[in-house]
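Alright, structures below, take your time with them.
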Structure 1
């Protein structure tokens, strides 16, 4: 078996409350800068109110369907023990982030992310305020 390289990078950006951001481009740019050809990249959200996933990044889904579904899973205006403890009003954000998860692994081949035709990588800021976010990218490959 050939030796694999592990390369860690990060990407940073400002997101507004509830924003869903297409991060496919920045992840692909980070991959290109590694010089790796084949392998996997894990995208990880440090923090408890953000999540990553893949989606067909189109307005109806991103601005309407996903927020509605998340509101059914963890409604914003319910009582949350987190809010009672910390008084920051984002208990729903923590529940949503826990359900969705803080990481995603995507394969790459021939220096390109292996994604479906309409599939993009997204970051979801589930918090109730704007934030500067930094995501950790860890590439494993050759």
Structure 2
């Protein structure tokens, strides 16, 4: 069986990292399926999905590393073409990726003890985001 739902988020932008684990768990449990996989997908090119320990120090470390490898202040060709300021947002989203798949058993996500599901908004301004949640299972 396939169940498709949406999650809605209002984000601050500028590497806003949101723990969405509880919302995903609720959608899986509400599906009535006991075992399978849940896939999350971000329609858009400036957001990403991953897992991480959702702790202030790790989140700050993630932002620092992204600033080092994809600095916001370098001259991106995207800025020249479109006259905007979010070239780094697109590159960061491409590195993190737009989707994530997690198995679930007995209606529960199989995440590790210190592993949470996070959505990262890399755009340069607040956004209203829609995430597609598709559950496949029995």
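The numbers here are math on the coordinates, done by the rules we state, and not lab data. Since we're looking at a predicted model, the values are computed, not measured. Cβ atoms are built from the backbone, for glycine too; each structure is taken alone.
Taking FRET efficiency 1/(1 + (r/R0)^6) of positions 33 and 73 (r between Cβ atoms, R0 = 41 Å, to 0.05) as the measure, the highest value among 1, 2 is held by 1. So helix-only ellipticity at 222 nm (-39500 (n - 2.57) for each DSSP H run of 4 or more, over all residues; to 500), computed for just one structure, reads -9000; which one of 1, 2 is that? Comparing all candidates, it corresponds to 2.
Where is distance in nm of label points 7 Å out along Cα→Cβ at positions 65 and 81 largest, in which of 1, 2?
Working: 1: 3.4; 2: 2.8.
Biggest value here belongs to 1.
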